[in-house]
Structure I
């Protein structure tokens, strides 16, 4: 599956919660208490597609399992970048970046919520600002560990 027109679903509570008899907090309602110190705009964009096949139990980024990639995703130390995640699969994926905060672009201005894990719904496109301030190699993966083990894992190298 490829999302023909991926869109933001930050105000979508998720499958099964649309008719809940209680309030369900969504990403669009989150904001940080204070602004992030790094106010620079993104210098570049990195887009990754969440791909997979539920019947064959194959999960990957950009159609490649971890065992098939040539090298890490490179971030440059000190740079400000926009990470765009597009979920081309048929299920939610909580995507976790170790070592750095992701500022989820929700429309909250400088009070963007800071996350280590962002849940990306099917057919959704989300973006987050990142300041690459932690040199070294960092795990970047789906937090459904079965998906990570099946190949939805990458290394982010801050060089």
Structure II
């Protein structure tokens, strides 16, 4: 199994312990409307990055020949709707150990990134995906993942998850 960390953070700005030490940046959906490095984080910019994470998940699933995954260790928090990407019904009906197709995984991943739920996405020993703090995504993959598999706006680093 190969282990990775995928983030929006340039690894050139990491210290010897792997911590990001670059320019201050947003780390959560709750940062929309706040100013970072002279620019306000807009909803559109936030959605752009959220969508890039979803594209990464879809590409990694395809690489591993995975079309469905289970959501496990599910924790639900408060439902907050920013847009039509996630509905109250999708939030309410989501259950631990639920089998999800790719389109459902995109919705669940958005819920996780927006901090309305937390959980891990798993497909046996082939693939697992989960999110840490500050918009970090961790992957365990049967297949090797390279930068060509993810959008160029994100960075991939070999890294074991501190949570798995």
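We did not get these values from a lab; they are worked out from the coordinates using the rules stated. The shown structure was predicted, so the numbers you read here are calculated from the model rather than taken from an experiment. Cβ atoms are built from the backbone, for glycine too; each structure is taken alone.
When distance in nm of label points 7 Å out along Cα→Cβ at positions 42 and 66 is compared over structures I, II, which one is greatest?
II
Tell me which structure, out of I, II, gives 12.8 once mean count of other Cβ atoms within 10 Å over residues 10-17 is calculated.
This figure was derived from I.
With helix-only ellipticity at 222 nm (-39500 (n - 2.57) for each DSSP H run of 4 or more, over all residues; to 500) derived from the coordinates and found to be -7500, which of I, II does the value describe?
Clearly, the read-out refers to II.
Between I, II, which one scores greatest on relative contact order in percent (Cα under 8 Å, 6 or more apart)?
Evaluating relative contact order in percent (Cα under 8 Å, 6 or more apart) on every structure, the highest lands on II.
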